[in-house]
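J.: See the structures that follow.
The numbers here are math on the coordinates, done by the rules we state, and not lab data. It should be emphasised that the depicted structure is a prediction, and the values quoted were computed from it without experimental measurement. Cβ atoms are built from the backbone, for glycine too; each structure is taken alone.
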Structure 1
Amino acid sequence: MLVKDLMTREVILIEATASLKEALKLMENKELKALVVNKQNPHDAYGIITYTDIIKAIYAEEGDIDLLNVYDIYKKPAITVSKELDVKHAAKLMINMGIKRLLVTDNNEIEGIISMHDIIQDIIQNIEK
């Protein structure tokens, strides 16, 4: 099975200049645990911001996040894979890197996102068959 078979194609982007409050509201409204941070120009890299990143920032700032923006805490570059990669290699990469999500790109353009949750859901569905 290939990454393109399991990836989520609808990717919600946020700008690096957005506030953390905006990021949290968008995550809540879209029921997401991570957002892809848009690249600033065609040759730039995408980033990613997760609930974990935000919680760490809130803890570090002792709850005061009014002055923090996405660019203060997001990870860039996000780890990316090809949609033609076998899922087992994507899973191994996530395990080895200690991450839960990979961006799927083609020619440095976002195509989707694949998470450990996507892979586990597929495994569960195949067990039940």
Structure 2
Amino acid sequence: MKEGYLRGEIAKKANVNAETLRYYEKHGLIPSPMRTDSGYRLYSEEVLHLLAFIKNAKSCGFTLKEINKALTQSEASHIRIEDFVNVIERKIDSLNREIAARERTKQLLSDLKSSLQAAEKHPEVQEVLQILNINS
């Protein structure tokens, strides 16, 4: 009786593509699996847990590079909760900056739309419309 999961089995259980397993293995996110006597890859229960962690971290916005760094650091020594909280806070700050930038872009687009739909268009807007050969 085998102890572990074949690639298709673990991919299905973890709800990932089988090629994702190969990619994660190649990039050091999961350990190389054992092989059966007939050469099939055999993944452990630990890999299933790693895949769940990776999937969750990705859904929180962490990149594979960041996830790999966290996994590497956790293997070398224990990561303190404070360290992990700091990483999360930096990710939140980055996300807030991204949201602010997107909000500015959204406002610029709204202003542009209003300018284009205005009955009395600003001369610069009229000039752009002429350059683009757009009828008002």
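J.: Which one of 1, 2 has FRET efficiency 1/(1 + (r/R0)^6) of positions 34 and 114 (r between Cβ atoms, R0 = 25 Å, to 0.05), as calculated from the coordinates, equal to 0.00?
T.: Only one of 1, 2 returns 0.00 for FRET efficiency 1/(1 + (r/R0)^6) of positions 34 and 114 (r between Cβ atoms, R0 = 25 Å, to 0.05), namely 2.
J.: With distance in nm of label points 7 Å out along Cα→Cβ at positions 66 and 90 as the yardstick, tell me which of 1, 2 scores highest.
T.: Going through 1, 2 one by one, distance in nm of label points 7 Å out along Cα→Cβ at positions 66 and 90 is largest in 1.
J.: When you work out relative contact order in percent (Cα under 8 Å, 6 or more apart) for each of the structures 1, 2, which one comes out largest?
T.: 1
J.: Check the numbers for distance in nm of label points 7 Å out along Cα→Cβ at positions 18 and 106 across 1, 2 and tell me which is largest.
T.: If we compare distance in nm of label points 7 Å out along Cα→Cβ at positions 18 and 106 over 1, 2, the biggest value is for 2.
J.: Computing helix-only ellipticity at 222 nm (-39500 (n - 2.57) for each DSSP H run of 4 or more, over all residues; to 500) gives -22000 for which of 1, 2?
T.: Working: 1: -11500; 2: -22000.
Answer by label: 2.
J.: Hey, another quick one. Taking 12, 41, 33, 12, 2, 0 as the value of P(r) over Cα pairs in 10 Å bins from 0, in percent derived from one of the structures shown (1, 2), identify that structure. Don't skip to the answer; put the middle values down first.
T.: On the way: 1: 12, 41, 33, 12, 2, 0; 2: 10, 27, 18, 14, 12, 12, 6, 1.
This figure was derived from 1.
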